[in-house]
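J.: Listed next: structures, encoded as structure tokens.
Each reported figure results from applying straightforward, stated rules to the coordinates on display, with no laboratory input. On a predicted model such as this, the values are computed, not experimentally measured, just so you know. Cβ atoms are built from the backbone, for glycine too; each structure is taken alone.
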Structure P
Amino acid sequence: MNYAGRVNSFIFKGATVLEAIKEYRKMNGLTHLEFNYPEHIAGYDLEELKEAMGDLKVNGFAIRWRSRFINGNFTNPDPVLQREAIQMCKDGIDALRVLGGSVITLWFENDGFDYPFQMDYEKAWNMMVEGIREVADYAPDIKISIEYKPFEERSFAMIDSTGMTMLMIEEVNRPNVGCTLDFCHMLMKNDCPSYGIALAARKGKLFGLHMNDGYGKQDNGLIFSSVNISLCTEFVYYLKKYNYTGVVFFDTFPRREAAAPETQANIDAFEKLEHLVDEIGLDKIGEVISKCDGVSASKLILSMLR
């Protein structure tokens, strides 16, 4: 697998972007970088960033609109801000091409609502469809990947689940539009993470992963498989079943942990689970699944604890 770490893990502890890149270059198994745009790119020369990365590659940018767009990104009632939100995606794509990346991740943090009677739902949905189409048509060579989150920053998100994400992808109807699945966001929605993989991958629309772990009540961002080891192992199995070849991005929040060993712990955990799946074998796991039997499934899980 290819692995990427979270630049903010270092920045929130006082490091610069260049210092974070330097730390990531020391890490065992890390192959790619992911940047937030514009916050990780603004003020830096793109050629300087390329030189700093050395052998590391850029997978993609996550667009971050932040507080000026508190009333909406693609659904902002202010047409000037709504156009600016779309233009920011295009500007990010232009910078991404320079760095050799291939994925733009769209988490619509402010596209949602908090009160009854606050939003014309159909109008807002159509605004999002048209906005995503415009971005996709601007860059047919770039993967435009929708990342859902059920709530936070808004009480209700416009795109709040795997099913809603797949509906949006279908309506946008562009070959370069797919989804990024965030493990914690799926737990928050009470979506089954592996079910989400199956729904997206069967359509060829699984463009990215944000791996982490948590308890489902909030976006905990804990080390992968530290809480839900069986769900995480099943997730790895389905990634292998559907031959996922993209980047595994660890979107975790080392608030009290040192950033470098926390990132390495994520890589090591994923590698361990991948080894377990390989050791048992996809065919054997598939045989257990085909039984549709909870006891057999439980025995399989216990057999992995060695």
Structure Q
Amino acid sequence: MLCSPVVYEHAARFIGRSPYEVSQSAKLLSDAHIAAWRYYKHSPVTIGIDIYNLEAEAFGSKVDIPEGNEVPGISGSIIGSLDELLTLRPLSLNESGRYPLHIEAARRVRAELPEADVRLPLSGPFSIASNLLGFEKLLMASIMEQDKTRAVLEHITGLQIELARQIVESGFEVSFFESAAAPPLLSPELIEAIEIPVLKKMMAALTAMNGKKNAFIMGGDNASIAGSLAGMGAGFLICPAETDQRIFLENASADNLLIRINMSAEIIASADKNEIQNEINRVKELMNDFPSTLAGTGVLSYDSDPELVSWITGQF
């Protein structure tokens, strides 16, 4: 498939339930992703709705019940300092938070769809720390206490390597997400100093577990750090719609690296076929200029029209 839909909360639409309802039930979560895959045949199938909430909730955060078909969010920070983050203990795939629900759903999807590429989501260390401490506090700590912040990220990375090991031993690969650390939220200089080293460690660990390079997903204005992202040892990156995609692709050259060029999710949500066609043509031009790329829809909203999404993917 040259263009793949990106399906998380959008899966809930296929069974007529809200994202929150689906996120709380292994049966609903598996039914939703099975129905979405049968419609789109997309790859991978990442089992989740509110993928960045899982670890924070397992560590004790509360997930708010949103109105209507909005995506659930963390209600607020529960940790007050970097020192507290350093006391976090390993999570259990079979006992912590909603991870038991997710592994059950993943097994249901694999049993029903043996040909699908079924994966579990795993958050990066900065995203977890941001949810637990609060982004503003973590940003200030990153500037004022850089060494301790790096130690926190290394500690959480170790915890995530252990959780990844449990996922792999259960027979699944992971999709690794770390968008909270992306520019312009963090400066490129801070990312290079505190994030890239721990992300390299995570990628190396995943490669050792899987015997192949892993997917790494980071949104944001990433063109300035694309070279570093390409050099981390991942096998798959996204080229976000919110960055200068041509510069990103020029900077992200690496052997055996597949890059998904995301279309603007906002343009897709507009349902304006003329605007969407222009976006399709723009991404096609980039794909022609850069080998080892494919297209993506960006994260589809719950309300995205499946017929329109199928029309888009059929243009590639």
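J.: Just checking, which of P, Q has the largest value of Rg/Rh (Cα atoms, Kirkwood Rh), for residues 176-263 alone?
T.: Evaluating Rg/Rh (Cα atoms, Kirkwood Rh), for residues 176-263 alone on every structure, the highest lands on P.
J.: Consider the structures P, Q: one of them gives 18.5 for mean count of other Cβ atoms within 10 Å over residues 88-95 as calculated from the coordinates. Say which.
T.: It traces back to P.
J.: In addition: Of the structures labelled P, Q, which one yields 2.9 when distance in nm of label points 7 Å out along Cα→Cβ at positions 200 and 296 is computed from its coordinates?
T.: P
J.: I would also like to ask the following. With relative contact order in percent (Cα under 8 Å, 6 or more apart) coming out at 18, pick the structure among P, Q it was computed from.
T.: Corresponding structure: Q.
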